[in-house]
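The structures come next, written out as structure tokens.
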Structure 1
Amino acid sequence: MRPSILLVSAFALSAAFPAAQTRTSKTLDIYVVYVEGGNATLFVPPSDEALLIDAGNGGAAAARDVDRIMAAVKDAGVTQIDYVIITHWHGDHFGGLAELATRIPIRHFIDHGPNVQPAAAADEFLQKTYPELYGKAKHTVAKPGDKIPVAGLDWRVVSAGGEVIKAALPGAGRPNSRCSRFKPQ
């Protein structure tokens, strides 16, 4: 009896390991990646499209931050970044982008357009490096109200380049039943 239990246990474990190595989630998975100064956030919905917000620091810290992002990418089981959004042109948000692009394909770059807080490193990146990166993909300068077409998500830009949406999103301002018992402190 004991050898058959061991055999069944060994078979069950061997069957479980390959399944654990492939993404089978049917949920929205969100990875918040600490990149020392900001965060990079990877969103992976059931469609397996990957959207990354910000890419960490540049310079000597780029490899460290991109290693952390790539660990999340590996855990998520994705093989490309379908959309990368750079929220603004501070080094801890765009600095790792060139390094990241050497490690994984990026299909679509989204940002708010020109740098509104001039800084030498950001301006040099925007003039020399960034056009090379998005030249191999698609590039969009986001405007308030734009939709980002991630399958299964309703992703909208509410603010970009110092502007905000003009009309409320559908359902905005309605009471949230999940917060009905909230009491301000």
Structure 2
Amino acid sequence: MVIIIFGLGTLFFALDPPGGPALWLGRMGLLTAGAALALYAVLQSVDGVGLKQAVNAWASAGTSDKAVRFASAETVRWLEWAVRSYQSYVFGLSLILFGAAIAVVAGRVPRPIGYLMALSGLCYLAQGWIIGTSGFSSANQIPTLLGIILVVAWSVWLLVAALRSKTQDPGKTEAQARVWLYWWRA
């Protein structure tokens, strides 16, 4: 997730939208990507720490404590579903916003990549809804698989497009590198 989010941030600066809707879509995409990363960190702490502790406490509990410990573990599991649901919603929104920005800018990045990004975002929205309403169920298999396939497809296509493109203004590339160095040092 960290790699994807930082990749989206890099994409925002590489698109270098001139202003207008593309700039605002990109900025909102960048903000929602950051929120999705924060929610992912919360998800990992709930799942990797909270749920593990709750399950371990249930497993080692005496007979009289088993039911209470199980209820606690189940509650933490529901919390995990909730965080995962919101993370999927926010990440899906970010992909939709970036896809729309690409569709508006069109030229630096092929427009169909933006459409695939937006479609993968819709898959993540569907995942968020399904997890929020029924937890980790088999109903989530199709949106999850389709979302992964679409993310891989637009990522590879974007990589190929980036490798094929030629920088026409070396001064602009140098200026972008200075911006990155400034933010990196700060």
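Laboratory data are not the source of any read-out in this text; all were calculated from the coordinates shown. Just so you know, these numbers come straight off a predicted model, no measurement behind them. Cβ atoms are built from the backbone, for glycine too; each structure is taken alone.
Just checking, which of 1, 2 has the largest value of distance in nm of label points 7 Å out along Cα→Cβ at positions 29 and 45?
Details: 1: 1.7; 2: 2.9.
Structure 2 comes out on top.
In this comparison of 1, 2, the computed figure -28500 for helix-only ellipticity at 222 nm (-39500 (n - 2.57) for each DSSP H run of 4 or more, over all residues; to 500) is attributed to 2. Set 1, 2, criterion mean count of other Cβ atoms within 10 Å over residues 53-60: the highest-scoring structure is 1. Kindly point out which one of 1, 2 the value 20 was derived from, the read-out being relative contact order in percent (Cα under 8 Å, 6 or more apart). Working through the options, I get structure 2.
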